[in-house]
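Engineer: Before anything else, here is the set of structures, which you'll find just below.
Readers should treat all values here as calculations from the given coordinates under stated rules, not as data from a laboratory. The structure displayed is predicted, hence computed values, not measured ones. Cβ atoms are built from the backbone, for glycine too; each structure is taken alone.
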Structure 1
Amino acid sequence: MWTSKPSWKTVTVTTVIIVVIAAAIWHQHLESKKIFWSMVHVSGNRFSGDAHLLEFPNGHTVLIDTGFDRYTRRDLIPYLKKRGIDHIDQVIITHAHRNHYGGIKSLLGHLSSIDRIYFNMPPRKPCDIETWPTGCDYLHVLDTRKLIRQSQVSLLEIETGQLLFSSEDDDITLKVVYVHKGEADINDTSAVLRLVYGNISVLFTGDINQQIGKYLAQNDYALKSTIVTAPHHGVESAAPNEFLSKTNADVLMVSNSANHWLGKRGKRMRQFALNNGMRTYVTGLHGNVVVTLERNHFTIDHERAMVKDEP
């Protein structure tokens, strides 16, 4: 029985249709992949602290800072359990203040494993100047780094331009924008990180203050972002408005108590956010805040509840 062969036009049209369908399926596949970023409330009603959990589409987990140990135990560890997380691939400590690294010991004791901890040693002189109770304690930092090594966890340094995580298939990168290694206010030794996923970007600013905030704003660093965390918890000594303007962010994320943010210390940054139409989320007001990042958009959910402090 004779059958005719399909013409080249039929083959071409069929091929084009297959390619278009495959491209649509692949695009949908990419769009369905999500990063979950939890800004965990580790500040109570009287303090400030940072803990940012990143859960990537491939299961990789990153924790940026821990908060004070008391809040790591009370708030962060239960939250990790709630998310079903017993292993963290990377813990990144932005700088050597206990409201950012204090929970390392408890994390090591409660999680099944941590692969790597990035934690720069602070310069001795500016650390010793900070004699207030929550200031930099050089010997405590040394002891904490020793504990990390004894726990068989890789202890690594943070460098400007360092690529901390990437997934080319998903168009995701987490990089170090800048970290100051010389003598400076300990807050200004914070590592500034930038997460990019497709067209969405997040700038994690640590506790940078006026000196480094101004320096970054006046030099050629990648600061423009969709979302920015409030430097130094949004207090008056934080990076200047010049820095905030350079980020051009639509959303401001604040890890701080309601008392600090709504009081005199938060006035400047509150006013900046209001004047620039920035949506603002504060852990002391909203509780834990979860940002779901996709390639071209994001959504934000929060608990809408104050979290009671310890007596």
Structure 2
Amino acid sequence: MTGEFDLIDAIIDALGTTATRDGVVVGPGDDAAVLAIPPNHELVVSTDTLVADRHYPDGACADAIGYRSLAVATSDLAAMGAEPAYATVALTSPDLAADWATRFADGLAQAARDFGMAIVGGNLARGPEAVTVTVFGHTPRGAAITRSGARPGHTLYVTGTLGGAGLALGDESLGECSLAALDPSSADPGSPLARYWKPQPRITVGTDLRGIASAAIDISDGLSSDLGHLCRASAVDCGVDLARLPLCPGAEPTAAAAAGDDYELVFAAPPELEDAVEDIARRTGVAITPICTARESTGAGVRWFHDGTVVDIPAGFRHF
């Protein structure tokens, strides 16, 4: 059996240059990392835990788990308008083999390169398989976007398309995908399987929205849940016509509204900034679709419509 410190060394080797970047004063291998952020910036921190057979299929490919783990955590930084910088990763496993650990680190490193981040530390422990990622980003002082700034009359937008990752959950090959199988040269990067295993946090859109978006949240648990969180935090209501939702090919609107794992953004912006939002879409190449307008709150929250008729949309993913 490979020892703990041999595993740590193998993981650090697999991470390669993604264990360093500008601002890493002390990286992996010490008691703690020492990190710097730019002057006049604030630190933005988020933690996500992914549990095998709950947040991804038990027995899934290690590299795909590594990539997905960092991607879903980094999406929270994108929603805050933060520039990703660093991450720590804690991994528990009932029997951690060296080959599995290095393949996991390979996927983690690929995601870190894609998102411009450094993996600066973590932890290994024996236990049920789970991955906990803490991500660190930064914004100019006072520029972070929260959930609570939407006001009546503000337009609510969604980035990209919805429902792709939800379609992947019905694919029997979901747990067999490696990153090589999802490479854009051999598979459609917008396919359901790629949307599930290699979600692309809307980092550039998020940073461009600083000073434009009044509120934002990433769509991790499903639009039906996450739009509700934004509306409650901002004390507004809204009504969404399902026909206005941007859908992945093959997705059905009711299912797409409730499906989790899209990692798109839903955000609010004043109507006078519509041109600025459209300019962000053009510059980034990411579709941004207006879906409704925030209203004075009567306690109704989010209401859903289809052909003018009120419909019930299931709640999104529930962690408990």
Structure 3
Amino acid sequence: MNLTDRIYVAGHHTLLGKALLRQLQQRDYSAVIASSAEEPDLTDRADVDAYFNDVRPDYVFLAAGMTGGIGANQKIPAELMLNNLLIECQVIDSAQKYGTRKLVYFASSCSYPRSCRQPMQVASLMTGPLEPTNEAYATAKIAGIKLCQAYRQQYGVDMISVIPANMFGPGDEFGVEDSHVIAALIVKMHRAKRAGMEKIDVWGSGSPRREFIYVDDVADAAIFLMENYSSGAPINVGNGSDVSIREIAQMIKEVVGYHGELCFDRNRPDGMPLKALDSSELLAMGWQPKTPLRLGLERTYRWFVETNGVIDS
């Protein structure tokens, strides 16, 4: 990408979209298309078509689409699935139609089968049943991967799919019930600390293991891949390490400064027993993550309290 190329971050208001804007701005790209007043309804065929006809982006990062934790996936699976399917169809088709040179689509580690070999390799996609707690969302993300491959095959367009590990960072959605685990635990422990609560509940047994990656590292990797990767095969973006939910909860407890007890609620679902990515292909290309887990948590919590107007000493 040249610094003056028109770059469209579809979904710039999302956790990943915000990180992509930060990374592109730090690199002095001068024609990033990201005004919220300009972005169309990405689920609407006519809106997206008119938008691409008008702005003609050279490069597209497709970071849009509803997402959420286990709670959201249980409550609104149809909404999550439909929103992601519609956005993928409209953006990918318009990118091809209006001459986008390259598109990066972001899938999800939920796309892998529940019981596949760990760490998860691209070859394991679609080789077994999905995790039931997020099956609808995962099916939509798989459809996006296959759509990129189909457009690549039929039209010869350069569309690649990136599968990141569990992302977290500034700009996340912080809620107790529907957010991803790190954001949910941060807000829950922060409120408990301020209220002087002696204990809080944590969903599940605490034994499942997850690979977490700071969102700015994913954005950095996506720009690297935009410039250095061209294949129909998806590529994993992770840091090569995983922790248990119990371990990440304890780490967040220390970062937040909460001194109460963590009570693991086994009546709540655990999700997949282990989700870790084999990112050896990306790492062999020379890319490396820059943000240790603890530092990422500290930056995320600081952003959370500053954004909410509550800065604790």
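Engineer: As an exercise: mean projected area of the Cα convex hull in nm², calculated from one structure in 1, 2, 3, equals 16.7. Which structure is it? The partial results should precede the final answer.
Structural biologist: Details: 1: 21.5; 2: 16.7; 3: 15.6.
Answer for the origin of the read-out: 2.
Engineer: Comparing 1, 2, 3, where is distance in nm of label points 7 Å out along Cα→Cβ at positions 155 and 267 highest?
Structural biologist: Working: 1: 4.3; 2: 1.4; 3: 5.1.
When distance in nm of label points 7 Å out along Cα→Cβ at positions 155 and 267 is calculated for 1, 2, 3, structure 3 comes out on top.
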